[in-house]
Structure 1
Amino acid sequence: MSISAIISSIQHIIIADEFCKDFVRSHPDSAGANIFKSYSKKLNWIIADFYSYPHFPKEIRDGIKNEIKSDPFTIPAINEKLALVTPQHREMIESIIDAILKGEKFTIEINKDQIVEPNEMI
């Protein structure tokens, strides 16, 4: 089982919980609010079960703990922005991510004269 699949699962469960809570905030006195409160409790139980599963190695439990504390909407926001950059820049971003995952140290220098705005690509 890959750690990225586990982390992605956690992210999606946390996002689902946020949408349940949003529904409850928007419709606090509705019958639907009671249903979504129940769904939220079940989603939180799943998250707690992931975190407390004794057969996961420490690395995975630590990753789950960090993921629970993070903003679950960051990944979708990054994906939306990636769609706006040139294919060459996406390749560079992928290389940067690979370097981060390998623990490499690097410096990013941005030359603003070479940045292509999304509307200039069309």
Structure 2
Amino acid sequence: MKDYTELKKRVFSHIIQAEIATYMSCYSPPRAVISISNLMIFEPDVTKYAMRKVLKELIADGVIEYTSQGCPAIESIGEYTELICDAGPPINGYGLTTAGFDSEEYKTAFDNWCKALKRMSES
């Protein structure tokens, strides 16, 4: 039986990074949901079987959940309302749970992101 511990850490990190990446956009949905197809892009040498196994383990650990995120139309805010992006079908995939947000991995990644923003603002 294979040990997927390292892959599990990397996949959890990808989901965390997807969440943090949405924080700088005013047009992003309230939470990040990443599909298995997008996760496979980050891990091209991993089989879909291994990816599903790792995702099931992370769900069992309670740090991620299978969920859906709607994609409503986006309109500009201002004097004149303009359509910025049409509505799209919902995204089905994996997102962080409350336990995921409380994890040390998330807290470390968020802290590193905040430090990077601070360094950029001081330049």
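Match the computed value 2, 10, 18, 19, 17, 13, 11, 6, 3, 1, 0, 0, 0 of P(r) over Cα pairs in 5 Å bins from 0, in percent to one of the structures 1, 2, and report its label. The read-out comes from structure 2.
Structures compared: 1, 2; top value of distance in nm of label points 7 Å out along Cα→Cβ at positions 32 and 112, i.e. the largest, recorded for 1.
To which of 1, 2 does the computed value -22500 (helix-only ellipticity at 222 nm (-39500 (n - 2.57) for each DSSP H run of 4 or more, over all residues; to 500)) belong? Source structure: 1. Largest in distance in nm of label points 7 Å out along Cα→Cβ at positions 24 and 56 among the labelled structures 1, 2 is structure 2.
Figure out for me which of the structures 1, 2 the number 14.1 belongs to, where Kirkwood radius over Cα pairs in Å, for residues 40-95 alone was derived from the coordinates. That value comes from structure 2.
When Rg and Dmax of the Cα atoms in Å, for residues 16-71 alone is computed for each of 1, 2, the one that comes out at 12.5, 35 is 2.
For the read-out FRET efficiency 1/(1 + (r/R0)^6) of positions 64 and 88 (r between Cβ atoms, R0 = 41 Å, to 0.05), a value of 0.95 was computed from one structure; give its label from 1, 2. This value belongs to structure 2. Out of 1, 2, choose the structure whose coordinates give distance in nm of label points 7 Å out along Cα→Cβ at positions 48 and 80 equal to 4.6 when calculated. Derived from the structure labelled 2.
The numbers here are math on the coordinates, done by the rules we state, and not lab data. Since this is a predicted model, take the numbers as computed values, not measurements. Cβ atoms are built from the backbone, for glycine too; each structure is taken alone.
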